[in-house]
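Take a look at these structures.
What follows is calculated from the coordinates using simple rules that are stated; it is not laboratory data. Treat the numbers as computed from the prediction; the structure is a model and nothing was measured. Cβ atoms are built from the backbone, for glycine too; each structure is taken alone.
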Structure 1
Amino acid sequence: MTPDTILRWGLLSTARINRSLIPPLRASPRNRLVAVASRDPAKAEAYAREWNIERAFGSYEALLESPEIDVVYISLPNSLHAEWTIKALRAGKHVLCEKPLTTRVEDADAIAVAAQEAGKVVAEAFMYRHHPQTLKVKSLIECGAIGEVRLVRGAFTFTLTDRANVRVNAGLDGGCVWDVGCYPISYARTMIGAEPVEAFGMQFTGPSGVDETFVGTLRFGEDVYAQFDCGFRAPFRMHMEIVGSEGLIVIPRPFKPTARETIYIGKASDQLEPMAIEGPELLYLGEVEDMADAILNGAAPRISLHDSRANVAAILALLRSAREGRPVKV
């Protein structure tokens, strides 16, 4: 492909999250949405009409076989991410897969092998990682604005009442850590710039057997920790706080920032000063353009497969700790 190629995208499923990606695909001059697939042909046709998409495929396989598709966006349930990412790679497609990329370390390794063999790009769709707010916080830490990071604290919760939702389906790898806890875990790892060595978790398990409330601690070294809570049984809340040896940064909307955000930085909690940050009007535009840079220009994706694998490993250690009631090595 040449830098002036327009990438042709296909949506693998009609999941609700698609509606967040469709506008940035249409806004980007280097990307074009051309197809959607569903296991139900009638559903695919109806979705294509609703969203004005050129092609509708009545199976996932048919979309992957099409020479008209360059990139596939996978928004299937968690348990299907690895399977269809690997199938897409073997069909010669680049892949943007919704988080979590996988729910097993072995699957992350298999995806890496398949991507290398196919010579294609795979990236996990953590859209917040591409936002100027996240990049600014990371820059502040790297330039020593708050000294050495000692503690990262955060939360991501909302109330889920629909018991038929895939998020509480154990067979589809549901649970609050995979759904929302993955965000503060990813954020902490990104800002600390290292991988945890030990995990301790506690959970409330709902009727379906998945974690619906989770509280976790990750130890990154002798004096570096991350703490978070996540769940489906509390009001909507999201925030992150980064505590350094010489100051702190508070991020009120870390995971779904708007086009105009404010973070707070200072030497103490009663000395915080606001810092305004401008971002794109389309939150998911960053991950779309990152894919285009990687495919067309050979740039490294901002979220590497090694990075995604490490997030999976941290989550699995936390879940194991909660089951066993003790700290475990990551």
Structure 2
Amino acid sequence: MFSGFAGVWTPIVPSRSLGKKPLALRLADEPVVLFRDGDGRVGALIDRCPHRGVALSLGRVNDRGCLECPFHGWSFARDGACVHIPLNEMPSEKRERYAATGLPVRESGGLIWVFTGTDSAGTEPSVPEALIEPGWTRWIHDEVWNAHWTRAMENMLDTPHVPFVHRRTIGRSMRARMRPDSVLRMTVEPKPYGARFVAELDGESTGAALRWRRPNGMELHIPIPDKKMRLQIFCVPIDALHTRMIVIASRNFLHWGPLAWLSNQFNRYIVFEDRALVQSSQPPEVPPPGDEVSIASDGPTLHFRRYYFRELKESGGEALIPASRLTAPSTP
């Protein structure tokens, strides 16, 4: 289950995506259904009824706040417990054996977080402070890329591409400082949440501070005098060739109005500048560190790649990309 991405917390969708009806999703090639009970609390189950295997997401949330299978009306609580089987005499102790597969789930920072396994062992998602502290305005956008999540994640941690891909936007100032003999030095500082990456161009800081939030999050601290601004991006695996990109711009100023709208559209455009290049990457999944040519400025992406092959690649069973699926991407 959750091959290549097991045993970790990840946001799966913005909270606003889940209303009163069940929501069917895929996460690391597993079918997942989200629903809200009668009190609005989120439940997450593998989208498969234990009785005859139909999609629970085709059912409804009944008056008891349980997810009701559309086939035979079995009802499941937020944790997957089977609470009712119609047309059968069923003592509760026997019914316990007929549970659906529940997943640990949290709702925080405007996102729904899911643990890719059945036992989170007391762990909690690492939610960036800018998503939960008061006084911040947050713009949340999500879209699907035709790319493996590891390629998208490496792109978000890659500073050397900024003055080229984003030469007219966020990379303009860095490009203006570059000379033919300029050198970009990247320092990797491991942290409990993942790592902090420091970039120096010709011995001077590039200004922004970049963090990797393990396993699939990027956080960019954008320097603005007397203000705070953060850009968070989560690369959420859907399947072998599709990734949900959750983009969040947080700031403690410019809370509303036309300038706020323009700022949000600018952030959307920055993500757009990256998309076509990432989607063109071959092979779709990042290969082992030694299988592609790398240089000194690739330190952050190599740090992530080593983590992926050490901690995630073989997790949860068979590889995320079967050989038969290594074909050109298609729109989901």
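Comparing structures 1, 2 by volume of the Cα convex hull per residue in Å³, for residues 173-236 alone, which one has the largest value?
When volume of the Cα convex hull per residue in Å³, for residues 173-236 alone is computed for each of 1, 2, structure 2 gives the biggest number.
So helix-only ellipticity at 222 nm (-39500 (n - 2.57) for each DSSP H run of 4 or more, over all residues; to 500), computed for just one structure, reads -4500; which one of 1, 2 is that?
2
Matching task: 12.1 is the computed value of mean count of other Cβ atoms within 10 Å over residues 157-164. Pick the structure from 1, 2.
Derived from 1, not from the others.
Tell me which structure, out of 1, 2, gives 29, 54, 16, 1 once P(r) over Cα pairs in 20 Å bins from 0, in percent is calculated.
Label of the source structure: 2.
Which structure, out of 1, 2, was Cα extents along the principal axes in Å, for residues 125-196 alone derived from, given a value of 43, 31, 29?
Answer for the origin of the read-out: 2.
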